[in-house]
Structure 1
Amino acid sequence: MAELVIVLATFPAEYDCAALARRLVGKGLAASVNMMRISSTYYWRGEVVESGETLMILKTERGAYERLKQEIIREHPYEVPFIAALQPLDAHTPYLEWVLESTTRRL
C-alpha cells in the first residue's frame with residue numbers, strides 16, 4: 001500500500017511558491033500542494049526575528065520524498081530551510097491511491 005508523506009516547508013513571503021508548486025506537481029514529485037501565509041518568530045544569528053513566510057504543505061508518496069526534498073533544497077533561497085516530512089497514522093484509502101497515481105507511478 002502507498003505510504004502518504006506530508007511535507008512541510010517554509011519560504012519567504014515574497015517567494016513565488018505557486019510557481020514552485022506547479023513545477024513539483026508537474027514533475028510528479030507532489031500530488032498536491034497547499035500554501036498559507038504565516039507569521040514566524042525565530043532565532044537567527046544572535047537575534048530574534050519576526051517575518052512573514054509562506055508555509056507549503058505538500059502531499060507525496062514515500063518513494064518520491066527524497067527527490068522532492070532535494071528539489072526543494074535546490075530551489076530554496078534560505079541558507080537553512082525548514083523541510084519536514086510527516087507520516088499520518090491513517091488516511092482515506094482512495095486518497096492514498098490518488099497520491100500514488102499522481103507521484104511514484106509517474107516517475
Structure 2
Amino acid sequence: MKKVIITVIISIILVLTAVFVVSSFLFGNKIYFYTQIDNSKYTISHQKDKTYYTYQLTAYDENGNEHEWSFDTLRELRSLAYLKLETSAMGVINWEEVQWSEIPAAAQAKLPE
C-alpha cells in the first residue's frame with residue numbers, strides 16, 4: 001500500500017513538473033514587438049459563423065530587430081495604428097494598440113511615423 005501511495009505522489013509530481021516546464025517554454029519567455037497596421041496585408045477566412053482577419057506584418061523589438069509575425073483578429077484593425085505584440089514560442093499571444101511615444105526608440109527608427 002505504501003508503494004502505491006509513493007508511486008502516485010511521484011507520478012503527480014512528475015506530471016506537474018512537466019506541465020510547468022512546457023508552459024514556461026511556451027508562454028514564459030515573452031518578447032514584445034512593435035508594428036504598424038497595414039490593411040493591405042491581411043487575408044479573410046470564415047470559420048463557424050465567424051470572420052477572421054489574419055495579418056502578416058513586419059515588427060521590431062526594443063532593439064530594432066526585425067521579425068515577421070502572423071496573427072488573427074475578429075475585426076479589421078484601424079489602418080496605420082501602432083501595435084505592441086506580445087509574443088512567445090507559440091507566436092503572437094496578445095496585442096494592443098499603442099501610441100508612438102510608447103514605442104522604444106530603436107523600433108521607432110524602423111517604423112514610419
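Across the set 1, 2, FRET efficiency 1/(1 + (r/R0)^6) of positions 70 and 94 (r between Cβ atoms, R0 = 30 Å, to 0.05) reaches its highest value in structure 2.
Once distance in nm of label points 7 Å out along Cα→Cβ at positions 30 and 62 is computed for every structure in 1, 2, the highest value turns out to be that of 1.
Identify the structure, out of 1, 2, from whose coordinates distance in nm of label points 7 Å out along Cα→Cβ at positions 14 and 38 was calculated to give 5.0.
Numbers: 1: 2.1; 2: 5.0.
Structure of origin is 2.
Looking at relative contact order in percent (Cα under 8 Å, 6 or more apart), point out which structure of 1, 2 has the largest value. Intermediate values should be presented prior to the final figure.
Numbers: 1: 43; 2: 26.
If we compare relative contact order in percent (Cα under 8 Å, 6 or more apart) over 1, 2, the biggest value is for 1.
As an exercise: helix-only ellipticity at 222 nm (-39500 (n - 2.57) for each DSSP H run of 4 or more, over all residues; to 500), calculated from one structure in 1, 2, equals -7500. Which structure is it?
Values: 1: -9500; 2: -7500.
Only one of 1, 2 returns -7500 for helix-only ellipticity at 222 nm (-39500 (n - 2.57) for each DSSP H run of 4 or more, over all residues; to 500), namely 2.
Here mean count of other Cβ atoms within 10 Å over residues 6-13 has been calculated and equals 10.0, so which of 1, 2 was it run on? Structure of origin is 2. Upon calculation of volume of the Cα convex hull per residue in Å³ from the atomic coordinates, which of the structures 1, 2 produces 131? Source structure: 2.
Values quoted throughout were computed directly from the atomic coordinates according to the rules given, and no laboratory measurement underlies them. On a predicted model such as this, the values are computed, not experimentally measured, just so you know. Cβ atoms are built from the backbone, for glycine too; each structure is taken alone.
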